[in-house]
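In what follows, structures are represented as structure tokens.
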Structure I
Amino acid sequence: MKTFGKLQRLVLMLSLIFISTTQAQELRSIQNNAFKKGEVITYRVHYGIIDAGIARLEVLDEEKKYGNRDAFHIVGTGKSRGAFDWFFKVRDRYETFIDAEAIVPWVFLRRVDEGGYKINQNYVFNPFQNKVIADGKHFETPDNVQDMLSSFYYSRCIDYSKAKEGDIFTIPSFVDNEIFEMKIKYIGKETIETDLGVFKCLKFRPVVQKGRVFKKEEDLNVWITDDANHIPVRAQAEILVGSIKMDLQSYSGLASPISKISD
């Protein structure tokens, strides 16, 4: 962790130099009632009947700035546990620093260790100039591009109140040195029963490419709270080698009241 901390500080220092260059455009302003500093949400991950791991997402309660702009520092971690940890150890950590007003990333850090397969990525974004430095390589990006983690928080800020069944929302993202247009299809409203209680939810289906990991396009579904927070309550995926399910385990520090019907 000490080595990671030193590298993180170096990336942050270089990012300040990068974004201090001429600002070519103004950044947008997004109304955010979805999350705030101090929010923590955790999930249980199941692989079939196996209790496979824990995922945690936290908006750190700390002051961060890029130039003179406020920013959120968000950390996502994933860790295998129990019997699953014996034969496929997972130790993942994602960090993103998001502009508090524009909800676009300044810096993205990814440290993945899954069964010995490791990924280390350091991305520094300049949303003023639509550029990103990814592990020393320079890329042009579209307006308001996201990273893997910031795209999740931006999607929570979208107003779905007028969404109709079949509507598709597109989020441009920079993933693995490529521009990827993440698309999510609105399916409708459902009530979901969990260990934490019953929640009113909006159901979405990310548009995925079938045949590689998923058998059919409808094999991945996500339910988010039908309120301003838009936190995922459940995600379920039918993949070629089994089924993965992620359920909300705990939440705290939410920005808005949650759509919980009963315990």
Structure II
Amino acid sequence: MKKYMLDLILKENKILSNQYNLLILTSNEKIPEILPGQFAEVRVDGSPTTFLRRPISIHYVDYELNELWLLIQIKGDGTKRLANMTAGESLNILVPLGNSFNEPMNKEARILLVGGGCGVAPLLYLGANLKKSGFQVNFLLGARTKDDLIELCEYERFGNVFTTTEDGSHGEQGFVTQHSVLNDSDFNYFYTCGPTPMMKAVARHAVNAKANCEVSLENTMACGIGACLCCVTDTTEGHVCVCTEGPVFNITKLKWQI
């Protein structure tokens, strides 16, 4: 797909919690085609300690309103600067980067999207596209507390939502991979993004269920075009750059010990 360097305008900065912000961006030009699972490399202006672009998953695209959404988790100077942006400011991004999730061939597929932490970000846009294609969508979202479960109403627009919190303040108590829905339903297609141990646990469940599973890796991706080689991962086809050959991989391609 053709890549674009865009100067987007911040339409709204929504504070979702003490660690998450939603940036709703727009442009005078039409937002280009972006597929679920792809990401953007974001230039952070005004942060003297942030020299490289930051890779951020595409959270959602609304073509009718010409909006692109980015979910920001505040971790360091760069993301803090992004979270402090005000309406009208410009944000330079390189998009769309990487590959995308693949839709099941069988329209009757039983689908579960599993996300933990900021890994929930690409699943909203994926769920929206799956629903548009006629699939029944189920989300399983995990967080430490109820305050970290963000935008549940947005996910509910596109499917059923199951939740876990480590402290039991919302949904079932425990880790997301311990939710009872994993045992009670015959899912045969899994999509997941989040911490690697979580994704490996989802992959293990998929293998045991003889189900298909795609994961979105969160390796550090400084350039987004395969030049810096800092995001390399080992696959059945050798060492590849996650930013160009991923970030989405079928687990059959990864040399994970699951």
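We did not get these values from a lab; they are worked out from the coordinates using the rules stated. Please read these numbers as outputs of a predicted model, since none were measured by experiment. Cβ atoms are built from the backbone, for glycine too; each structure is taken alone.
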- Message: Quick check on the output: 18.8 is mean count of other Cβ atoms within 10 Å over residues 33-40, derived from one of I, II. Which one produced it?
- Response: I
- Can you spot which of I, II the value 3.1 was calculated from, given it is distance in nm of label points 7 Å out along Cα→Cβ at positions 81 and 113? II
- Message: Comparing mean count of other Cβ atoms within 10 Å over residues 145-152 across I, II, which structure shows the greatest value?
- Response: I
- Message: With log10 I(q)/I(0) by the Debye sum over Cα atoms at q = 0.11, 0.14, 0.20, 0.22 Å⁻¹, for residues 97-232 alone coming out at -0.39, -0.63, -1.20, -1.39, pick the structure among I, II it was computed from.
- Response: II
- Item | For 1.7 (distance in nm of label points 7 Å out along Cα→Cβ at positions 137 and 153, calculated) the corresponding structure among I, II | II
